[in-house]
Structure I
Amino acid sequence: MKASRWITSVTAIALFAATAHAQKVGAPAPDFSGTDSHGKTVTLSQYHGKYVVLEWHNQGCPFVKAQYNSGNMQALQKEWTGKGVVWLMMESSAQGNEGYVTAAEENSYIASEHAAPTDAILDPSGKIGHTYEAKTSPHMFIIDPQGKLIYNGAIDDHPTTDKADPPKSKNYVSAALTAAMAGKPVEQAVTRPYGCSVKY
C-alpha cells in the first residue's frame, strides 16, 4: 500500500508538527530512569559525555517495518554505535496496545531483525515517552555529550511504508550526528516526525 494511502487512512498513523510544548532543541534533555529488556535499570545521566540517540519504536507500525525490513535502521545503529554513540530503542506502547512487548519478546525481535541498539528500554507506563512528548514511531531525539537536546524529529525526509525507500532518503539523524561530531551546527535540528502514533 502506498504511503499516501496510509497517511490519509483512519488507522493509527499520524503526522505531528513540533509544537511549542515539545522538548526544546538547545535545552537540557530530561533525565529518565527505565528498565531495559534484560531487567537492568538504565538512566540517561549514566551516558553523560556521549551522544545518545532515542528511537521510539513499535514493531507493528508499517513505517517502522519499512525501516527495519530494508535494513536501514540496523545499518544506522551499527554505524553510529561503532563511532561511540549510544542508541536506545524506546518502547512506550501500553499493555494491550499495538507495539507492546515483554522483555522476552523484545529480545527475540532484536535478535531476529539483527538490530544493534545499545539497549532497549521498556516504558509501558509511557512515563518517558510523555516526558519527551514522543509522538510517533519512529520519533528520533539526539542528545549531545553535555546533555543538551540537539535534534527532535523524523528519521528522514521521506514518509514511507515501502522498504525500498528509506535507504534513498535524506537521513536527518545521520546528518545531525555528522555535523555535531564535526563541531558544526545541526542545520535541521527540528523536523516533523512521521509514522504511527505512540500507543500510550
Structure II
Amino acid sequence: MSLTPNIRPHRGRTLFLAVLLILSLATIALGIWLLVDQRQQIAAESRPAAAAASTPAPDFELTSSDGQVIRLADLRGKVVLLNFWATWCPPCKAEMPDLNALQRKYGAERDFVVLGVNDEESAADVTAFAQREGIAFPLLLDPDGRVIEKLFEVRYLPTSMIIDRDGNIRDTWRGQIAREAMLARLQKVW
C-alpha cells in the first residue's frame, strides 16, 4: 500500500467541474443574448408602420360566427384591432390567445374591441374554433373574401390593423407579433 495520495481522480474531478462551469457560463450567456434579442425584436415590432398612418378604414358589414351583424362604422368612438385570420393558419391560431387577453383586459377599460375577420371559412368551422379556444371577441365571416381581398387588400395572414376612434387606420402589421408589441402599438392610439 502506497502512502502517496492518488492525484489522478482529483485532476479528473477538477477537469469535469471546469468543463461543467464553462458549459454553465455558455448557457447563461446564450440565455442573456436570446433575452436581449427578443426585447430588441419586440421594440422593433412596436414601431407603427409609417404607410398606414391616418388612412380612413373602409366600412364593411359582416355577420359574426354567432349570427350578430357588425358594421365597422358602428364602432366609431372605440379603438378597434382588426385581425384577418383563418383556422388553417398556424401563426393566426398562435396569436389568438394574445388577442383574446387584450380584449378581456382592455375591452371595457379602454373602450376597445378586437374583431377577427375570417378568410372564407364556414360558420361551423369558425364557431367550433371559437368555442374550443374560448374566444371573447367577435369572429366575423368573410365567405367570399370581399372584405379581406378587395376592401383591405390583405395578401398575408395574419394581418392586423389598429383603427382609431375616428375610423382611421393608424397601424398595420403582417404576421404574428408578441402581445407586448400589440399593447405598445395600442397605447399609441389610446
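What follows draws every value from the coordinates through simple rules; no lab data is involved. This one's a predicted model, so the numbers in the text were calculated from it and none came from an experiment. Cβ atoms are built from the backbone, for glycine too; each structure is taken alone.
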inquiry  = Using mean count of other Cβ atoms within 10 Å over residues 85-92 for the comparison, can you identify which of I, II gives the largest number?
reply    = I
ask   = So log10 I(q)/I(0) by the Debye sum over Cα atoms at q = 0.12, 0.15 Å⁻¹, computed for just one structure, reads -0.53, -0.86; which one of I, II is that?
value = I
note = Computing helix-only ellipticity at 222 nm (-39500 (n - 2.57) for each DSSP H run of 4 or more, over all residues; to 500) for each of I, II, the value -14500 comes from structure II
Origin of the derived value 32 (relative contact order in percent (Cα under 8 Å, 6 or more apart); candidates I, II) = I
